[in-house]
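Take a look at these structures.
The numbers here are math on the coordinates, done by the rules we state, and not lab data. These figures come from a predicted structure and were not determined experimentally. Cβ atoms are built from the backbone, for glycine too; each structure is taken alone.
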Structure P
Amino acid sequence: MSQNKHSVSRRNLLRLSAAGLAVPSALLSAACSREMTRKGEGEVVVIGGGFGGAAAAKYLKRYNPKINVTLIEPKKAYVTCPASNWVIGGLVEMEEITHTYDGLKKHGVNVMHEVVSSVDPQKRVVTLSDGQKVNYDRLIVSPGIDFKWGVHEGVDEDVANIIPHAWKAGDQTRLLRDQLRSMRQGGTFVMVAPPNPFRCPPGPYERAGMVAHYLSKHNPTANILILDQKNKFSKQALFMEGWRNNYGQMIEWVAAMDGGTVFGIDVANKIIDADYGEVKADVINYIPAQKAGVLADQMGLTDESGFCPVNQQTFESKVHHNIHVIGDAAMAGPMPKSGHSAVSQAKICAANVVQSLAELDPISAKNANTCYSLITPDYAISVAAVYDVKDKQIVPVEGAGGVSRMNASLQEYRMEANYTRGWYKSITDEVWG
């Protein structure tokens, strides 16, 4: 395929993505026929109100309004991890990335702000912390991620209030933002980037750019050191080009094989023991290794990887029948753990839940993912991909998608930044609007 054809294909995909993930929606709307609205009523419970869970609840009602859909989510408002780096960099305020569930209620979803204490897969009952019991015919679980603590000496869950991860948006985002703003002039910001797999593969590197954006305006003699627990990362060449073009030598990235491997952290004194040497930091952003959310583990949905094996056509758990797992917790083949992936999976999962309640055969539909990353407010890069299903396994569609061009014009990078903001608005409007 020529570069020109490849670029056009990618541009069309990005337009569809920014317009509300139109590629999978069109396929699934056609699959969910009128016949399904006349039969297949039932009780579907969705646990977790992030991108995946909220989208699944909304699309269940859209595909078959007769289904009773209950979303269980403890928080009354959801703060998105996408765009949380913009808060750290001073581009937006927390309120701008916080979304309520009023839109889902308007679509007929019963929203319960409660904590799940247990799930009985045999009796198909969800028990809440206040003792309430909610019955289901099908259950969709979107529990997000949790962290593997104790990997590095001196680092356990309690240290997150001193060296924040900010990988679950909210209070942790504010804490890291405030530490950055209080950093001494000429100080050192150190990020410990996690090993694969983890939520939002380009996320740490967008964060480095946003931190550099803030420092370049308020603390220009400061520097950023990334100690990575792996040897390469998503959109690496594009990020490094963008860092160099916009921030000079402010950001230093060290691969695991070149000294990035961390052995331990003296949290009180903010000293990192790494293969690189002993590093004294002013601010440490420690992003731990990750696994599926706690509930997935409690329900026995995980395997030795720490994530949840699923039938990648329907997202039904390989452990428990009638339970589906979507989003960051699911093992979805080559699909990255991202907000866009979670919404794409939610639509396909919801369609297959509707199919199953109507006693119809499961469908196969193409998944899509787009990840945008701001390096400055006016300079962004992206990657996009389309995925098919073969033999119940998700596989990339050859020649679909692509990444931003290297050595592109400033106008192209500026357009990508506009697409980035457009993508965020369209996907959050779609999910919570």
Structure Q
Amino acid sequence: MQDKSSQSSQSQRNKKKWKFPSTTVIGSYPVVVPQDLLEQHLSALDETEDPVTSTIHFCVRDFLSAGIEVPSTGQTRDSFIRMFLDPEYVEGIVRNGAEIVIKGNIKRKKSIRKEDVKTAKSLVPSYYSFKEPVTDPYTLARNCRLEGSSYSDLRELTFAIAREIVRPELEDLQLLVDYLQLDAPYFSFEPFKEYMYDVYEEMCSSLKVPVVLHVCGDSFSVFRHLTRLKGIDIISLDFTYSDRLLEEVSLRNFDQTIGLGCVSTGSAEIEPVKKISNLIERASARIGEGRIRFIHPACGERNLPLDVAYQKNVNMCLARNEVYMGTPAPARSVSLTESDLDPSGYFLIQVDNQAQQIVVSFFSYDHVPRLRLQSPSGEKLIASIVDSKIISETDYGKRHLGYVGYELGKAETALKNGVPYRQDRPLKLRS
């Protein structure tokens, strides 16, 4: 078990309270983004922006749109193993085709992820948190071949990678993020190495932000070892794999909180909200509601189709909300009479397909135009309408503004899809 000083440090890093588990992702997201979606979401980017940066923008916006409260970058410039063992960033390494060869003493030359993490973090509002994954040193060591180096075996290489690559990277990134995450997939299907206790203590002792350890797959047999790793605040596991993991966690005493992987990433099936919420409810009852820190997918989502990954995240967030906040109240429909209308006037919204513009006109009730605006962007139009203060500051005016926002969303969708727009009528999208 952990000594008192380690427990005290860990307690300090975990002192932030929360009302219920935050939604997060493990890290990776599908790489292939349809061109029309890139154009739709990234139209404001500089044309010289590199492709990885563009997909980072897309991923972060998809995470936030789905309801993810603790997003990550979602994209990397290579696989998570090859990226942290890239000769451009680490000396003492050569590439022999797909093989990674350790030729001499390794040492990180410069930060590997900092610039991309800065990019992603700049897209996240200040009221969100941010988490970034880094590959665990044993995983990196397992994917190397020693040839003429001073490291005699896997154990020595693991310590060297932890000391020379992973720890400096974590120390750099902690200045940018709210949580650091170590991905250790080998822990779930190889016998646990006792020297990992010393590796993690040395690697994490200097870190000031909470550290998440993510282990995918069936971690039932290794969970007791994970709880003894010093410097780990949150243990993130795949609870879709086996019910025996839930039983094991419920019976153990440990200081860390739990990340609940409750959506499969090995299947393109989109789990219904009810199925996910049932797992969350069972876990909350067995582990304890206050011990679950994160709700997240079982692992990274890179190998899923884009729309499947997105909808899985949406359903996961809906399930978390249903469990901890209850079923949403049904919206009520109210028929308005003329006495309920905005006293300032009415809107006419039209689409000029040839000019590719949405035209918004505001008239008094004697049909005198008081404001006319045009833009292909519904968001810009609604901002200009709010800034004009032309809508009355009454409850009727507030309802009017909501109506205009709804209609402008329809108008922009119609404009971008080349279908007719009719105010106060449903859109008919072509198949």
Response to the item:
Re relative contact order in percent (Cα under 8 Å, 6 or more apart): value 21 computed from one entry in P, Q; matching entry is structure P
Fill in: Top of P, Q by distance in nm of label points 7 Å out along Cα→Cβ at positions 264 and 352, largest first
Q
Worksheet item: Hey, log10 I(q)/I(0) by the Debye sum over Cα atoms at q = 0.16, 0.30, 0.32 Å⁻¹, for residues 96-143 alone derived from one of P, Q reads -0.57, -1.18, -1.21; which structure?
Response: P
Worksheet item: Suppose you compute distance in nm of label points 7 Å out along Cα→Cβ at positions 240 and 416 for every structure in P, Q: which one lands on 2.8?
Response: Q
Practice prompt. Kindly point out which one of P, Q the value 4, 18, 25, 22, 14, 10, 5, 1, 0 was derived from, the read-out being P(r) over Cα pairs in 10 Å bins from 0, in percent.
Written response: Q
Worksheet item: Between structures P, Q, where is FRET efficiency 1/(1 + (r/R0)^6) of positions 88 and 248 (r between Cβ atoms, R0 = 30 Å, to 0.05) highest?
Response: P
Discussion item. I have 7.3 for distance in nm of label points 7 Å out along Cα→Cβ at positions 152 and 360, calculated from one of the structures P, Q. Which structure is it?
Written reply: Q
